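Multiple structures follow.
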Structure P
Amino acid sequence: MPTPRPLYHLPELAEAQRVFITEGEKAADALRELGLTATTSPHGSKAADKADWSPLAGKECVISPDNDDAGRRYADDVAGLLAKLTPAPTIKVVELPDLPLHGDAVQYIAASRAAGLDDDAIRAELERLADASDPIELESPDLRIERYRPFPVEALPEPMRSFVAKGARAIGCDPSYIALPLLSALAAAIGNTRRIQLKRDWTEPAIIWAAIVGESGTLKTPAFKLVMKPVRDRQGDALKRHAEALASYEAEALRYEKALAAWKRRKTADDDPPEKPQPPPKPNATSCRIRRSRPWPRSCWQTRAA
């Protein structure tokens, strides 16, 4: 197809005020079946710059990317191209919730229907997501957009994946608020028991430094406490056992001192000295130490796996 290439279902775009933009015709058709105006550019995710986006000038453009790196790059490309139009359109990026890896609007709509929602309810939810999204503001039409990319929860192994997903859903926070301190705490639990040998003379322990920065009220602390509760409970149990063992040792040490003094007074060649008690080892439930770095803002948490 010669360039510039027309957008998908071009005639429908003329009267629309809000246009959904997808990566691919199948996803666009899925949205159109709900009564929404949707389009895409021809020839795949790498050819956005070959399309004529001018029919979207001055409109509200809602980009719905696929849930993968290619989809997010396509969204960035499209947003950058739309930003050059005159009059400038309103550009929003709406990442559909709970999509599987590589999923798009087709999977979202199918899952919503399976959950019992009719098409009117699904369309209303998509409109609500678009209404709730803030427009992207570019300092320069040529500036490439750096958007937030969700933490790849699907890359975590079980049971971490379920813990992060369900915990974030229960608290209502971003999954990264749980995933980052969890990775650091688990690395600390491994400690120095395992190391990876990168070269013959170079090994690295499981140490992960993580920092979470977020606005006040975004539920950083509840997420952090959820992750750290089992660590701190285990440390508390270990400290309690150590305190009990230490008290027993101190009593044994007093008896030993008395027995040693008596042995010295009566010692003979055949009389062995009393056995000296050994202090209990320091608790080692986990070597994870968490601290808030005071010179940083209150919204910054620093997790150190030592």
Structure Q
Amino acid sequence: MSHDEIGMRIFAGSSSQPFVDKMCQHLGVEKGQGYAITFSEGNTFVKILEKVRDKDVYIVQSIGLNPNNEFMELLFWIDAFKRSSANSVTAIIPYFGYAKGDKKDEPRVSIRARVCADCLEITGIDRVITMDLHSPQIQGFFKKPVDHLYGMAPLCEYIQSKNIGNMVVASPDAGFAKSVRKYAKFLNAQVAIADKVRSAHDENAEIMEIIGDVQGKNVVIVDDFTISGGTLVNMAHALKGLGAGQIYACCTHALLQEKGLKALENSPIEELVITDTVENPLVFEHPKVKVVSVSHIFAQAVKIIHDRDSLSSLFDQINPNIS
């Protein structure tokens, strides 16, 4: 019996149409029918084009390149499904952009991730599935279940295919050090950690020093996301200054635009490896960028959840070497 027949329906928001096509291909189901319109003054309208009464609905929408509109559209989809008597509504957010706003670290600022969590729950969400949150503790902002998936395995598998010898895995800051150690364990490599200082909200960060031996080593810089490419590029230059050999970079979410891609072109980075969580054709088509898909991981998660099974089997599968 197909998942269509037992009540699974997967819909795509405006920012994740190709991603959902791949998910549906993995699952052997048809994409749910609906559409979103942005009117001339910026107002968003969504409509479901099929019955969803008593169905378990999964709506996929990354909060990435156009985060305010994408988030509002997601809320409207959730509301539409709840008002159409869906049995459950799960928000699949491959990249949750507002996860960066996870704390009140200066006076008179909003904890944006918490505001987003409240909005999703008030609108009626039953579950959230996302990948590589900037701060995993954001799961605690939700009263509903949050399934936090990882893009590490497909990224590491591609790096392994490059047969890079004498490898060091480097973190651009101490905050990502725990994750970097997992990458290093997967890749059987040493670790280096940078001391990064960001003095303002201008997306520019300065690399103060690098802890670890990189001289004569080939380095893979890993991070969860890149917006301007500045941190990756600055770190690559710092590594070269310390005598590093070939330099690669990989991150789960890539939001680079023309300026960032130009910086990548002029940097010592040989190749940037990313996933397809954010639909970004400008980056996907760049000759220095390699895209690996994580749609199969989300498809597996949906199948496990829909079959009322445990996601621990998925984590064992995608992180076989991580304790």
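Bear in mind that the values in this text are calculations on the coordinates, not laboratory data. Keep in mind it's a predicted model, so treat the numbers as computed, not measured. Cβ atoms are built from the backbone, for glycine too; each structure is taken alone.
Taking FRET efficiency 1/(1 + (r/R0)^6) of positions 39 and 87 (r between Cβ atoms, R0 = 35 Å, to 0.05) as the criterion, which structure among P, Q has the greatest value?
Looking at the calculated values, the largest one is P.
Can you rank P, Q by distance in nm of label points 7 Å out along Cα→Cβ at positions 111 and 263 and just name the one with the largest value?
P
With semi-axes √(5λ) of the Cα gyration tensor in Å, for residues 127-254 alone coming out at 41, 22, 13, pick the structure among P, Q it was computed from.
P
Comparing mean projected area of the Cα convex hull in nm² across structures P, Q, which is largest?
Between P, Q, the highest calculated value is found for P.
Of structures P, Q, which gives -13000 when helix-only ellipticity at 222 nm (-39500 (n - 2.57) for each DSSP H run of 4 or more, over all residues; to 500) is computed from the coordinates? List each step's numbers first, then the result.
Numbers: P: -13000; Q: -9500.
Going through each structure in turn, the value belongs to P.
State the single structure among P, Q that was used to calculate distance in nm of label points 7 Å out along Cα→Cβ at positions 95 and 119, giving 3.0.
Details: P: 3.0; Q: 1.8.
Of the options listed, only P reproduces it.
Using percent of Cα pairs over 26 Å apart, for residues 47-174 alone as the calculated read-out, with 30 as its value, let me know the right label among P, Q.
P
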